[in-house]
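Undergrad: The structures considered in this document are given below.
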Structure P
Amino acid sequence: MSKKRILFFAEAVTLAHVARPVVLAQALNPDLYEVYLAWDPRYKKLFPDLPFSQRTIHSIPSDRFINALAKGKPLYDTKTLRDYVTEDLAVIEDIRPDLIVGDFRLSLAVSAPLSGAPYVAISNAYWSPYAKQHYPVPELRITKTLGIAVAQTIFGVARPTAFALHTIPLNRVRREHGLPHLGWDLRRVYTWANHTLYADVPGLIPTPNLPTHHRYIGPILWSPRVPPPDWWSKLTPDKPVIYVTLGSSGRSDLLPALFSALATMPVTVIAATAGRMKIDTNPDNVFLAEYLPGDAAVARAQLVICNGGSPTTQQALAQAKPVLGIPSNLDQHLNMQAVQRTGAGKLIRSEHATAQNIHQAVARMLATPSYIEAASKIAEEFSNYHTLDRFTALVEDVI
């Protein structure tokens, strides 16, 4: 029997949308499946020696993506999605997959049905059309000029219309290819597929009344396989360790305020800059690296400080470590809102991330056992979701 061909598409606008497909692709049995990865290789140095064939596609620059998020603008225009579809179809025609798996490659809502191959989309449950959500206003110009309370009122009124406007480019490209309109709900555009997989657990992000083709598979955990820095073995064990990373989409300009807040505290700080900011001087209790083995860094830490996005919060919660999240865009706010609701973390809006506020929050979290207790409950639920087994079972069922 010939091997079934599985084609993964990774949208490299952030590291998370690359890491999750790679983790799932590596879980498939090479004796049963011929695996391919289509990606923009901007993060290639973090994924050396991948054991499957690769194809190069284009993803918009990460800075363009992050700036669009920050301004509340549509992430992709019509021309970009048209170009994406052309690239997608060329790769699909070359490989002729039995199954397509994508992570935020929105153009696959056009190219996959045109190809006839079943399509699996990886998403987060807080973008589900079935999630009952409060939508906090992210960091926008109006939050700075009018204040959070007024901005939240305006955002609450304007959000449905804004979400609808964000759906126009993809719906236009679908119509050009004779495919039906997906409606005006941005959440449906973000999660449309033959099978939608949530890289979450229901205890963290509940979504009642899910249809059968939407399902949870649990967190998709990944850490860069980088050697620890020289200072790794020299850290003293007599102080609490705080792991700081703002990732590929957080506000890296907040790192100096973070370090200033922690400089006078009896803690040791280990921080990863993700190569987004050069820091020439830092306090004596701060140890820096471009990247750290995140799972090992979390294991050493008593507290994790991040941008509030799902990759690092899940990595922390999987090891029962509380999270201080500093979100700026809506995706980060939605995830960190859920973490705070469980009691396993605290959210500080990026506009409020002063050295004083950070200092107070860290001191309170380190002194309050309930944060660890709540994180432990989530860790237990995570452990009951055997993510890779769930994914491989789905692949077997579909093809």
Structure Q
Amino acid sequence: MNRTRIQLLFEYILNAPILIWVLLGFSISYLYFFIYPVFFSSQVMQFFHYVPTIKPIGVDLQWIFDYSRKWITNQNPYAGENIYPPLECVLFSPMLIFNFSTAYQIITFVTLFCYTLTTLILPLSINKRKHISALSMLIFLTGLFSYGLHFEIERGQFNVITIFICFLAIWLYHYHKRYRYLAYFLFIISVQLKIYPFIFIVMFVTDWQDWRNNIKKCFILSITNFLLLFVLGPRNFLNFVKAVIQAQLQHYFWIGNHSISSFLSYILKINSRLLQLAFMALVALCIFLIMLRAYRQKQKGINPYLLLACTIGTLLIPSISHDYKLSLLASPVVFFLSNERFSKRANNPRLHIMFIVLILIFSFAYSSTLFSYTNKPFILFNNFPALVTMLLIVTLLPFILKQTPDMLESEKTETT
């Protein structure tokens, strides 16, 4: 009798909704990275200066204002430390009609608006649901109060705005065919704001078997983005290239830079170019394996594994990748955890247990990025290990999930 009860309890635990395991992972991070350092680490409650603030607030936006102002007054916009694409000066120039304080407030509210759309509305539309799930609301609210988003706002950065434009382009491309040229335009704009959205070019694939048209499409988008780097003339293009190379050589490494090169050089004290290339190859391999699986199964629509893997790639590969870019994770994590594939069980109990363990580890790794390095112990205070862990799990999970005929058919159906 007792054995039967134990078996029933075990089955109940194994069949618990995914929300339970995600909450457990979040709870572990909350206890370890908030409750313990704030209340248990000393005889008095600790108030950490969790965002490395700079006076005046919005310093990155102030620099962008200066670059646009130099372009309008026929000065060299790359005279300072400008590493943004040339078109960025043009796109931000209309903001000069406002004083800086007003412009900063506008960018802040637009950032919060775009964060809401990418984290709640787009996943809701992509997953074809009528109501926002508890899991989506959990990630939305925790991200709203996260260290990464607050860091983004403090600097006056526009990563959230850029990724919204990029994800909107991907959504339009897959689900609204009549607006595909608009989707291409928005994708190009996102790349011209921040170079790293270019990695999402692999998301503009509807038929993985049609490799000729896919190569043609990627080639045209690549050439268009490259030619737009000359929008301010050949001289400013060369200035942009020099600025980027100089930024790469300066090795701006610190605890809040979660890139591959920063983690190896600053945290591990290993200056090995070969090891950096090995980690970059690992990121590329993970993305390739997800693409290969999509090709073999002839998947259609937006691939949640590929979307999240590319997002993590944008965080790890650039040598300068500050923690304010962590605010980009919320939307692809919502889409990843709430996709219908997770409602299917693995082929056998052992694989299902492995699935639960991986979801638990993934949830802990993601939720750990919500807290500042000031609350974390050595090694973990840099977000590189958490991001690599998430990437490996995202790559492995598709291979242990049960693939039923209905599921395979749904993956091949493209929403029009």
Structure R
Amino acid sequence: MTSITGASATEGQVADEVRDWFREAWDPTLSLIQWRERLVDSGWAVPSWSSQWFGRDLPAWADRVAHQAIKDEGGVATPLGGGMGLAAPTIYDHGSDDLMRRFLRPTLTGELLWCQLFSEPVAGSDLAGLKTTAVLDGDEWIVNGQKVWNTSAHHADYGILVARTDWDAVKHAGLSYFLIAMDQPGIEVRPIRQMNEHSSFNEVFLTDARIPVDDIVGQVGDGWKVARGTLAHERRFGGRSSKTTRPDASGRVIDEARHEAAEHEKTYVWYPQRQGRIDLLRPRAEANGHADDPVVRQEIMAVTAFHRAAELTAERAKAARELGRPPGSEGSIGKLALSEVARASHAAHTRIAGAKGMLTEPPAGDDDPDHTAVAEVLVSTPAQSIAGGTDEIQHNILGENILGLPKEPAVDRGIPFKDVGR
């Protein structure tokens, strides 16, 4: 294990030690999973975790430094997706030793793929109002209900699931958090066709699906607390990447990692359009003869300045996480900022393109490759203020947790959920 400690480590020391380890350990002829087994055994996959659970007891920033050093040397780090971003940190934070023993390692290596089973048709922003039920039957939980907006559910091995286990408890207290195997007869996954013609999400129907009694994260009734931890990880800024930063890297590991990344990114190919594509505002203004229009110029500068301010806020939140502070309400600030950038970009693109912005095919004689991207922006940006918790929910989080405002009045507070009007 490392000779440096959490108290004395510096970023430079960690990077040097990772590079020294990598140069001895790297073998590009290994499979991707074999390489990640070696990475996990070294403690450099998640050095911020405890030495008992595949880490090195280093500060939170060590994960970023270690991964960057590995990628700069021509290697790849941990997997992309909900496994590392949501499931693994939640299991690490709240799971039993048995769950961590069974699920953390195969998630770190990429052997297990995960999806998130939280939202429902009538419980998206009001997640605690969900109605999917889990009933204990001997040594299994029997699950019935429907989930929606589930990325990667069509190929996930496991899902992180929040279900209602107590209808006599108040809304937030009657929930529990489970790990559910997706490959079983009681689970049906259907793709959702979006208005921008992509199908990034699914709806999942659970009919007498089964979960072993011990595959619960936290205690029965802890579901809301555990889910909030997952959502904080989801809303935090930044993320891990499995791709090397060396274009000249080659070998079986690299080929498999590039294929993994390409498959993962198919889901998110429209996300730049969802965020508004501010990078296209100036080129589109020039292409449409509006480069000297003072109103257009003012709109472009306003959204660009706000976007830069949001980036700086994100950097502050990232620095707080790397100092070891738990994810908190700063994620809601970032989420709101992204929504505002998307709306402002949408408005600017509309002003610049005019009626042509509705065309999904370029007009005759127009070979501009960015033309049709604007049409996709205009039908994709509304998703930014909904996905990951609506803007209204983020306002509530900030109002209550940061400003100390009283909670909004609610007719379902303080009474058993079974008595809440439907």
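Just so you know, all these numbers are worked out from the coordinates, no wet-lab data involved. In this text, all values refer to a predicted model and were calculated from it rather than measured experimentally. Cβ atoms are built from the backbone, for glycine too; each structure is taken alone.
Undergrad: Here Rg and Dmax of the Cα atoms in Å was calculated and came to 23.1, 72; which of the structures P, Q, R was it taken from?
TA: R
Undergrad: Out of P, Q, R, which has the highest value for distance in nm of label points 7 Å out along Cα→Cβ at positions 117 and 229?
TA: By distance in nm of label points 7 Å out along Cα→Cβ at positions 117 and 229, the leading structure of P, Q, R is P.
Undergrad: Now for a separate question. Once distance in nm of label points 7 Å out along Cα→Cβ at positions 253 and 349 is calculated for all of P, Q, R, which comes out largest?
TA: Q
Undergrad: I have 0.7 for distance in nm of label points 7 Å out along Cα→Cβ at positions 37 and 381, calculated from one of the structures P, Q, R. Which structure is it?
TA: Checking each candidate, the match is Q.
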